[in-house]
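Down below are the structures I want you to see.
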Structure I
Amino acid sequence: MSSHGGTRAIVAALLANLGIAATKFVAWGFSGAVSMLAEGVHSLADSGNQILLLVGGKRAKRAATPAHPFGYGRERYFYAFIVSIILFTIGGVFSIYEGIDKLQHPHALELWWLPMLVLTVSIVLESLSLRTAVKESNPLRGTATWVQFVRRAKAPELPVVLLEDLAALLGLVFAFVGIGLTVITGNGVFDAVGTLLIGALLIAVAVILGIETKSLLVGEGARPEDTESIARIINASPNVTALIHMKSLYLGPDELLIAAKVGFVPTAKLADVARVIDDLEVAIREAVPVARVIYIEPDVVRPTRSTPPSTESIVVRGLD
């Protein structure tokens, strides 16, 4: 569901940005409004970003190979990270450069009504694109706040599109206000200030995206609620003496690896242990569907044996 919803949101944003970019460049050519040039480059960069996200989603579906036995799911994180870099370099830096240049060489606008018309239409189109991203994100977001959703989402496409659309909408408002004040006052400085605000906004969004996708690239574990659910399932088994420790890692947005060391009684037969492990895997997958790769190592808990360090908060059940 996350992949399908993310793809639909990306395509909607891509189509909107391509049309908006063309009209912005036309409006800049006729009016000379530097805010329109910055917004045109912004929309063009966003279009490239969305194409990269689509490429990453396609490449992530490749089958596992001996060189990559866990598949290519994390390519979606890599392409999302590239998106944040492009948004920063092309969108943010270019806008700030043009804004500074306009501050040094302000000039009056020609055909001021054209960029205002284009911005008005663009605001409507970007609002529709943002609405699509919000609609596709809501089923995955659940009861979490939007900040929590962006920070905790394992599928990078929807948070990226959400932040891009929000930045695009705010950028259009900055450009609209800047050009409007330039028309009213006849002072081109307001157009330059609007461009600088657009650049600062893009850099801020790029930094946020970079931080979040870097965390995914480095490797994130299961959500706390999923970790507790899995621990509860293992500890609830009457044949398990203790969950010694457990670690998890997202191999991709839709694939979670679980590795657990589980205690059994010393007299347990191998066939019984294998049956219990199979049952645990079935129960874990039912509770946490993304837990597709599960490794459970049977062990014996000894009173004098120290528990190996764990990177997750697991409540270990003692011997019965």
Structure II
Amino acid sequence: MINSEDLMQLQQAKLFANISLESVEHLFERCHRLNLARGEHLLEAGAANSHLYLILDGELRVYLSDRSLPEHAVFGAGDCVGEMSLLDGQKASALVLEARETRLLAIPHEALWALVDCSHGVARNLLAIMAGRMRNDNLAMISSQGQSLEFEQAASVDALTGIHNRRWLLEAYPRAMERCERNAEPLCLVIADIDWLKRFNDRYGHLAGDAVLRRVARQLSEGLRAQDLIARFGGEEFLILLPHAGIDEALLIAERLRGLVGAGSARETSEGRHGVTLSCGVAQMQKNETLGELTSRADAALRLAKDNGRDRVETAE
């Protein structure tokens, strides 16, 4: 039976907001009280449910899978759970357990619909509860997607220079190569390596060397076309993919990049620092060539540029 204390608690419940309980009190005879201890399970994901549970006192926690993940929601006095499975006729979609000793009013399926039929206010409040749950779930989903995008971006961006890293390169470059080969369009790869960076670090320190890396990464990015791709391959080496560019255009782009870095080094030298320059190796993609094979040929051209005095562009062709 429902006692006077329970009625006072029900009057504060969201399901009965702005409703005189006298008009529906006779339907509570179909309901029963339920006392659960801390840690007891009220609902199990995938299990059948035939009640709406209204919290008279205590606290329930909702988990979307199991307790290994943070709780999805926490409900206290005046809240209810179990309404979703009653409305759509499906099994419970979440784990619900008691966070501490909890008193509940268990409203059977038929009693809930009788309350809805008897009071438009109950129906309105039930819709408001459902709308609030959906809104909160949408906000949680948006937040989760935002965090996922942040993690994904962090995993694909080089922390020092702010451009893409090797992990991203190994996924993006083969796709671009495949598109160009499928469309019978040329593509070139440039390996750009900063000259004398180790000597610069030894003389001025690694913080100054990091500043050079950031500056060169910015200059290279700003010197490329909109369709070009750049990533830090490791150390002082950058891999630049030039879709729709033959070897002649790629050499011009590489020379422009070398000049940009050299101009920045000249300013550093005027400030009393030993400047750095850029050496580049260029290779044009051949038929059925993999990224590894193309990189190997561009790297051979880079070694040639180093052997021939640095601060220059050489080609594998």
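Taking distance in nm of label points 7 Å out along Cα→Cβ at positions 8 and 168 as the criterion, the largest value within structures I, II is that of II.
Suppose distance in nm of label points 7 Å out along Cα→Cβ at positions 32 and 176 works out to 2.6; of I, II, which structure was it derived from? Checking each candidate, the match is I. In terms of relative contact order in percent (Cα under 8 Å, 6 or more apart), the structure with the greatest value among I, II is I. Match the computed value -15000 of helix-only ellipticity at 222 nm (-39500 (n - 2.57) for each DSSP H run of 4 or more, over all residues; to 500) to one of the structures I, II, and report its label. Clearly, the read-out refers to II. One of I, II was used to compute semi-axes √(5λ) of the Cα gyration tensor in Å, for residues 48-87 alone, and the answer was 22, 10, 5. Which one was it? Source structure: I.
Each of structures I, II was scored by distance in nm of label points 7 Å out along Cα→Cβ at positions 120 and 256; the highest score is held by II.
Taking Cα Rg over 2.2 N^0.38 Å, for residues 40-199 alone as the measure, the highest value among I, II is held by II. Looking across I, II, the calculation of Cα extents along the principal axes in Å that yields 96, 48, 31 traces back to II.
Any read-out appearing in this document is the output of simple, stated calculations on the displayed coordinates, not a laboratory observation. Predicted model, so just to flag it, every value in this text is computed and none were measured. Cβ atoms are built from the backbone, for glycine too; each structure is taken alone.
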